[in-house]
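Coordinate-derived values only; no laboratory data. Here the structure is a predicted model, which is why all the values come from computation and not from measurement. Cβ atoms are built from the backbone, for glycine too; each structure is taken alone.
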Structure I
Amino acid sequence: MHFFYILYSETKYRYYTGHSKNVENRLLKHNNGYSAATKHGIPWLLKKAIPFESKTDAIKAENWVKRMKSRRIIEQIINEDIDLTHIIVG
């Protein structure tokens, strides 16, 4: 099982999306500064983790959200107004 996840930084007022097999461990790495892309937004809060059967589908979800380039889309996913599993898996 792989996950697409959404993090939020209250210090930067920004969302970050990613994929991982172990979301809790990945969040710890983000909050410990292991990622150059997120080290300036510490602390990061996990807002949503969506399970996918395959790593490929989790990556497809991440890429779809990044292509949308929309904070509103991310917030709709968090609020469950958009179901990524139907968009990605079909």
Structure II
Amino acid sequence: MYEETDKGWLIKADADLKIGKDEMQTDDPVTDIVCFHMQQCCEKYLKAFLIFNGREYPKIHRLSVLINLCARIDKDFRKLMEWGVET
């Protein structure tokens, strides 16, 4: 069960990443859409990490909350907060 859910989040995150990268290669990128997809990409990768480690995740979009949950598993995630993720 976890493996299928984890892979599903990774596939969706990869798609968001591709959309953002592809849009940035255009002559006139729509940066608000790029930002949206990059936020979604990060959110999905964080949730996949939590699932992979057998943890539940809240149904929220706040990266800071998800990062803090991931940091309980791997302290290296705290570095992301140092980069200025809004709380």
When distance in nm of label points 7 Å out along Cα→Cβ at positions 33 and 57 is computed for each of I, II, the largest belongs to: I
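Between I, II, which one scores greatest on relative contact order in percent (Cα under 8 Å, 6 or more apart)?
I
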Value 0.6, calculated as distance in nm of label points 7 Å out along Cα→Cβ at positions 9 and 41, assigned to which of I, II: I
Origin of the value 36, 26, 19, where Cα extents along the principal axes in Å was derived from one of I, II: I
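Given a value of -22000 for helix-only ellipticity at 222 nm (-39500 (n - 2.57) for each DSSP H run of 4 or more, over all residues; to 500), calculated from one of I, II, which structure does it belong to?
II
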Among I, II, which structure scores highest (criterion: mean count of other Cβ atoms within 10 Å over residues 25-32): I
